[in-house]
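Before anything else, here is the set of structures, which you'll find just below.
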Structure 1
Amino acid sequence: MLQVTVAGLKLENPLMLASGILDQNGYTMKRILESGAAAVVTKSIGSEPRDGYLPPVIYPIEGGLLNAVGLSNPGIDNIGGEIKIALSAGKPVIGSIFGSTPDEFLKLAISMEEYGVSAVELNLSCPHVQGYGTEVGSDPVLVRNIVKNLKGSLRIPVFSKLSPNVNSVLEIARAASDSDALVLINTVKGMAIDIVAKRPVLSNIYGGLSGSAIKSVGLRYVYEVKREMDIDIIGVGGIENYQDALEYIMAGSKALQIGTALGKFGKSIFYRISTELAEYLSKNNIRSVMDLVGAAQI
């Protein structure tokens, strides 16, 4: 009833842990999988260890979080052991990677494949680090070359995570059309100001806004890309309950990623939403959640 297949990857339900939330430690990822997530996406990993920005890097606002962590990560040579632990849960682990050139992405992806991940997710959309993320993902020629380079060299699926902070998401989606799936969307670039200190609250000034505040933006882009392209989509952005999940599925998502909501509801959110989805399907005599993918497309 809840089983889905995304880019050939079979999942017991549509729910994944999004990159950047409780996904650098192998035992934490394993616990998330044991709590009902069908898959986890690792923290975005680069070629070398990176400290990220100085605090404050996370700031709660109404409807979500602003974050400018700065792509802190242990580096590709130090993540294999954590992935091995997470894989012991017997469910898919997806390796998120970031780089600045096609060759860098390829080297990272090959290492991830050697570590045993089920797919790689290309971070083409981090909104707050110079030289990576959105700066790479806003160039359609570069995006096309990165994806083509990987698809010709890997045996595992390639997911491309795209940014809402570009002139045309659809143009970048088409540039990434050789991907096995698109992940829509990453955080929306934003900021907040401390009116007492008279300065931005984040050390980096700007950060990525996530949480329920961006759900309508995510839905819009999933719907738009699904309407124009025949490609698997993984929806992400502001999913907190089964109604949110259904909206994304009906817009065109085959699977979903949940991140910020863990801070509000804990890791039990995966079990709760999957249980409520199953109840909805049963109550409405719907055989499979796959039957609802794109149902709202007009």
Structure 2
Amino acid sequence: MIVSASRRTDVPALYPAWLRRRLAQGRVRVVHPFRPSLVRTVDLRPPPAGTMDALVLWTRTPGPLLGDLQEWERKGIRSVWLVTVTGYPPELEPHAPPLRAALTALEELSRLVGAQRVAWRYDPVLFVPELGIGPAWHRRNFERLASRLSGRVDRCVLSLYDPYRAPEGRFRRAGLRVHTEGGAELARDLADIAARHGIPMRTCCEDLEAAGIPPGACIDGRWLRRLWGVEAGTRKDPGQRAACRCAPSVDIGAYDTCVHGCLYCYATHARDRASARHRAHDPTQEALG
């Protein structure tokens, strides 16, 4: 079984103590996000005592958990990391970790577990004319990040912005127009930049093969097989979007508990940080209780 922590919130950056407790207990109770009466107990013990073959961590910074990695390795907890680094300004990511600190933490993560277990997510790609964010901005920004991350990540996963209702409302309230027209053309340039820095690029839920980028998966069964021989099977995760190629996993996060405040986030419907933080501490949300 692959455990995902989490598509729904940033567990490593915001709830490291919670994850430590759950791993120490060897289990977690997860409330179904749309049917609260359904509660599932998920085994967080690695083999041979347990069934957690790999722990996939999604985050803006691994910093709060770096001190735990040696103990995880000793216990046989096999982790891979999906670290989102975009370089967007505070107007889009008002409470995300500072870029410099996030990059430093990613570099330390790579040193501790190896670059082969770290993926860089440049996601989502979007254009915001009011902020001067267009193709030229992305080329400069991506070049700067790729040069810093060269040799420190296994791959870069790229995705274009999808206009979900909640983020569209946030953009309107902020007086910002957002679009992705021309994203495919930009993706070709970004792939070329990544290649120059020795970073393979894959897509997430995008058809950009014409731009020279093979389709990929964030929770990549082939990646886990290469690392540890984990057999995730060939079936895609039925709980994800049709274009998603991720292997099946169990997500242990909770929606509306991330307080980074990114305008483009699909996992947070609360209008402000206070509302999201209230949900994060709601005792009915066992996943982050």
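Readers should treat all values here as calculations from the given coordinates under stated rules, not as data from a laboratory. If you're wondering where the values come from, they're calculated on a predicted model, not measured in any experiment. Cβ atoms are built from the backbone, for glycine too; each structure is taken alone.
Here are a few things to note about the model shown:
- Label whose coordinates, when mean count of other Cβ atoms within 10 Å over residues 97-104 is calculated, return 19.5 (choices 1, 2): 1
- Computed 2.0 for distance in nm of label points 7 Å out along Cα→Cβ at positions 1 and 57 - originating structure among 1, 2: 2
- Origin of the value 53, 27, 23, where Cα extents along the principal axes in Å, for residues 137-232 alone was derived from one of 1, 2: 1
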